[in-house]
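*Asks:* Following this line, the structures themselves.
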Structure 1
Amino acid sequence: MDVRRLAYEIAESVGINHPFNKTTKMAGEDWMQQFFRRHSDLSTRIPEGTSLSRAVGFNMPKVSQFFDVYGDLLKSHTFVPSRVWNMDETGVSTVQRPAKIVATKGIRTVGKMTSGERSTTVTVICAFSAAGSYLPPMFIYSWKRMLAQLLAGAPPQSIGCRSDSGWTDATLFL
């Protein structure tokens, strides 16, 4: 919709003769389809949400500052690759949204089995050393009790923990 509005605004401001809708002040859907045919390297995508604090913090001065401090640290200490680790965590929803499916036209309701519960986030932590070693993944649940069944089907030696929030804290990190 934004691109169609922008196409209309540009055509109007430059004075190009166009067949766009003057009431909605937008180019038509057929124009949009032709636009994508002319520019095959473009497509509509669903963007991944990025928090404002992450976007603001990930810029050239901040990254340069990190590597300056990191470089100074490496120069002042003798770290072997097996002592340099990278750890990251991510939240995984326990309730998956059904993917699109192909169905017969005219059918009003098309169902797909999924969990009926509200989404719960499980935190997964992975850690790797610069030497190529890795720790088994850690799964952090917000459940009141840690149940062995929660790790059924997890990679061998996976670690299961719990926290009130379901996220890592200083104790779980160590």
Structure 2
Amino acid sequence: MTDSNNRIQVMLAEFGSAAELMRAASQVRDAGYRHFDCHSPFMIAGLTEAMGVKRSYLGFIVGAFAAVAVVGAYALQWWPSAVNYPLVISGKPNNSFQAWVPITFALTVLVSAFASFFGMLSLNKLPRYHHPLFLSERFARFGDNGFFISVASTDTRFDLEKTRVFLESIGGKSLEVVEG
């Protein structure tokens, strides 16, 4: 069902095996495409390297939030005990950090978990409730035994005819232009 208001979103190419998909991914990357994705029914070791995917910033985000949580949790316990109400209880010092370790640890884990969850959603640009590939009948079987590469029309190198010829030259079969 084609509507005159639809525009090209993605070009989809199917490959016969995981090895073909891996080889094609590195060729697409070497050709200069940046907005493409590989779809496989199972994880393929080394595919992200073949695609040229950079390391995620998620670890740095979680680490920064964890550091802030450690300092915040410690300060939250230290300030009342040592500065605001410095009471000597059972002869313990006002700055008794050993008693504060469990709360500091628990708060750090909690904040890190939230940072990880929301950071992952943000970095992956989620939630996305619909993707143009969902309109493709051929793509519906990728979870069973299909290996696909999709090149987004937002890529600077995307040209309808040149991209089609390139994907066919690297072994892509059943090319499909998905509009949405």
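Read-outs throughout are calculated quantities, based only on the coordinates presented, and are distinct from any laboratory measurement. Because the structure is predicted, anything quoted here is derived from the model rather than measured. Cβ atoms are built from the backbone, for glycine too; each structure is taken alone.
*Asks:* If you work out FRET efficiency 1/(1 + (r/R0)^6) of positions 13 and 141 (r between Cβ atoms, R0 = 35 Å, to 0.05) for 1, 2, which one comes out largest?
*Replies:* The maximum falls on structure 2.
*Asks:* Match the computed value 14 of relative contact order in percent (Cα under 8 Å, 6 or more apart) to one of the structures 1, 2, and report its label.
*Replies:* 1
*Asks:* Identify which of structures 1, 2 gives the largest calculated value of volume of the Cα convex hull per residue in Å³.
*Replies:* Going through 1, 2 one by one, volume of the Cα convex hull per residue in Å³ peaks for structure 1.
*Asks:* Matching task: 6.5 is the computed value of distance in nm of label points 7 Å out along Cα→Cβ at positions 85 and 157. Pick the structure from 1, 2.
*Replies:* 2
*Asks:* Moving to a separate point now. If helix-only ellipticity at 222 nm (-39500 (n - 2.57) for each DSSP H run of 4 or more, over all residues; to 500) computes to -13500, which of 1, 2 did it come from?
*Replies:* The correct label is 2.
*Asks:* Let me ask something else. Going by distance in nm of label points 7 Å out along Cα→Cβ at positions 93 and 125, which of structures 1, 2 comes out largest?
*Replies:* Biggest value here belongs to 2.
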